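Got some structures for you, see below.
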Structure 1
Amino acid sequence: MSNTATVQSARTVTMQLPENLYLRLQQTAQATRQSLEATVLRALQVGSPPAWETAPAEFQADLAALDRLDDAALWRTARTRATPALMDRYQALLDKNADQTLSAEDRQELTQLRTNLDRQMLLKVHAAALLQWRGHQIPPADKL
């Protein structure tokens, strides 16, 4: 039985990339301390990094910034949780809203809390998707 390694042939491909895609791949390569070539090859093997362009406009800059984070920072983002006190306040405001007893100040606070919690949720999910794209195993949400 022969112990010779299987040699895969490689082909060179030259192509033009849109600037935004090139920048995202370059930023990912830097963040993961890999070569651009390795990052492009990974992208071709598993698809592109998760897109943020389809998110609501007010969240796109925050999501785009995740592309430049290293894995440790992405894990911190993916594991972020709202404090129990914040969630209690949010629930109290939701209850007042259901009872139609919200003041104008409460309504403004509820809107701000909802926006902040939506942002946090989108950042967590996007960070987890980026980590998975980078080859990490992502535990179930309740184990993060």
Structure 2
Amino acid sequence: MQTTPRSTQAGPEEGRSPAVLAQCALKGFFQVTDRWGLDTREQMALLGQPPRSTFFAWKEGSRAILPTDTLERINCVLGIWKALRNVIPDVPEALAWVRRPNDSPLFEGASPLAFMAGGKIPDLTDVRRFLDARIGVR
């Protein structure tokens, strides 16, 4: 019987517990949303309205296994930030874009943050798709 050699390099998730991965995801989420100037209420909305005690435990860096929908929300926020930096390379402009009223039919004159603060995952994915379309991502 012939065996296939294993790679000696671990993938980015190999060997990491779900709690460690969640902690990294939350750290990234709070770094981005703090740069956007979001307050607690806005951050909680983007995370799907977790209980306040849970939210503050997450913010303080407690290890936890996150629900799948919370991970999806965080993935969207991080993807929005990445796409935004590709669309608007100027950091102050990219940071301001989130709060600036937008006349795109998607936002109907509201800011992207107001649109995302509805708290639904499709709102977050729509913003991400909007930005991805501007940089030609399919």
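Read-outs throughout are calculated quantities, based only on the coordinates presented, and are distinct from any laboratory measurement. Just so it is clear, the structure is predicted and the values come from calculations on it, not from any experiment. Cβ atoms are built from the backbone, for glycine too; each structure is taken alone.
Data overview
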| item | result |
| --- | --- |
| Among 1, 2, structure where helix-only ellipticity at 222 nm (-39500 (n - 2.57) for each DSSP H run of 4 or more, over all residues; to 500) as derived comes to -17500 | 2 |
| Kirkwood radius over Cα pairs in Å - highest-scoring structure of 1, 2 | 1 |
| Computed 1.2 for distance in nm of label points 7 Å out along Cα→Cβ at positions 84 and 100 - originating structure among 1, 2 | 2 |
| For 1.4 (distance in nm of label points 7 Å out along Cα→Cβ at positions 28 and 116, calculated) the corresponding structure among 1, 2 | 2 |
| Comparison of 1, 2 - label where distance in nm of label points 7 Å out along Cα→Cβ at positions 36 and 92 is highest | 1 |
